[in-house]
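The structures come next, written out as C-alpha cells.
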Structure I
C-alpha cells in the first residue's frame, strides 16, 4: 500500500499539470463549442449550431481542404528532402556534423523572422526570387508569388519545408546511425551499388525514422497557422486560409469563441484520426520491414 502511495505522490504533480493545462482546456473548449460564447458574459447553449454552420458555409470546408492539401504537399516534400540529405550526409562523415547544424538552424528561428524573410524573397518588387529569374533570362516567369492564388499556397509550403527539412534530416541521420555497420559491409562485399544498398538494405531499416518523421510533420502541418498568417493572412482569395487561420480569425477578430471552439474540436478530431491511421499503417510496415 505504501508503495502505491509513493508512486501516486510522484505522479501527482505531473497528473495535475496534465489535467490543468491539457485535459481541462479541451473539456472547456468542447463545452464552449455548443454555446454562443463571445468571451464575456454567460455562454448560451446553442446545441450543434456551430457545427451546422461549419457544414453549411462553403468557406470552412474549403479551409479544411486547403489545410489537408498543404499538409500533403509539405509532408511529402519535407520527408523526401530530409531522406535525400540524410542519405548523402551519411556517406560524407567529414562534413556531416557541420551540414547537420546548418540544415537544422532554420528550425530554431522564429516563425515571424522566417515569414518576413520569405515575404521579401517572394516580393514582386526586387524580391530575391524574381531577381534571380530575371538574371538567368527567365523574366517571363516572374510574378507576385504570394499574390497569385495559383502559387501562394505552394510558396508558403516551400518556406515551411525550408524551415523544417533540417529537423527531418536529423531524425533520418539518427536512423542511419542505428543501422549496423555489418549490413553495409555485407552489401559492399556482394557488389551492391550505393543505390542498391540504400534501396534494399538501408531504406527498410529506416522504417521507424519514417514513421516518426511523417507523424510529427503531419501533426505540425495540420495545425499550421504562423506562416500563412504572417505571409498572406489567408489570402489571396482564401487560397492560403487554413483551418487554424479561421480559428484565430473567429477568436480574436470576431470574438466568436463558441464557433472558434467548434473549429478547434473539429481540428483536434482530424489530427487524432489522421495520426492514428498513419501510426497504424506505418507501424505495420515496420513489422514487415
Structure II
C-alpha cells in the first residue's frame, strides 16, 4: 500500500511531537518573564524573552557544585555498575553443569529484586560502614543492578556456544573468554545498560537528601529538589535579589530542570544506535 508509509510517518511525527512537547513547554517557561509564566500565558514559545532564570541559576556556586557531584557520581557509578554486571552475569549465564551453584546464586540475586531490608536498616548499614556524607554512599548501595544482570545474562546466553568452544580449544581461560569474546560482541547491550545506569544515577535525589549531611555534597537532583523550597534571602547580595525579582518559582524550576536534563540529552545520540540491537539481539531463538 503506497499510502501506508505516509500515514505511518505522519503518525510517528505527531507521536514524537507529543513526547517532546512537555520539554518544549519547560524550555519556553524558563526563557519567559515571571509575570507571563505566573499568568499562564506561556505555551510552546517564550513570552517576554529573558535569561533572568538562567543568570540566577548560573550565579549560584551551589548549583555547579551539585553538578560536579552528579558528574562524579556518574563517572564512578556507571563504570562500576557495568564492571560488576559483567562479572556477575557471565558465570550466571553458564549451565548448571559448568557452574554447580549457579541456581543458588541466581536466586540470591533475584530475591533482592523482590524483598528489601527496609529504609532504616539500609541507612544504619551505610552509617556503620562510615559511608555517610561521601560519594561512595551514592555509588556502592546500587553497585550491582540486578535487573541489568538479568538482561546481560540472557544476552550472554544467546551468544553462539561455538565461539566459546573455539576459545577453549585455543587454550583461553574463562576470564580471557569473557573479556575477548563475550564483552566485545555485547557492546549494544552494554551501551543500553550504560544508559540505564547513567539515567538512574543522574535522576536519583532521595538518597542524596538522606545520606548527605551537608548541602555542598548534594547531587544535582537533590539540590534542585531543595533550592526553591528552602530559598533563603538573608545571604543574598543586592544583585541576586534584583535577579530574583525578575523570576518566579516556575521559571526557576524550569531552567534548572532543563539544565539538569541537558547532559542526558547530549549523551543520548551517541548511544541511540545501539538501542535496537541491544534490546532485540538474543530475543530470537533457533
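Every number in this text was worked out from the coordinates using simple rules, so none of it is lab data. Please read these numbers as outputs of a predicted model, since none were measured by experiment. Cβ atoms are built from the backbone, for glycine too; each structure is taken alone.
Matching task: 0.20 is the computed value of FRET efficiency 1/(1 + (r/R0)^6) of positions 141 and 165 (r between Cβ atoms, R0 = 30 Å, to 0.05). Pick the structure from I, II. So the calculation was done on II. Using FRET efficiency 1/(1 + (r/R0)^6) of positions 29 and 189 (r between Cβ atoms, R0 = 41 Å, to 0.05), single out the structure from I, II with the greatest value. The maximum falls on structure II.
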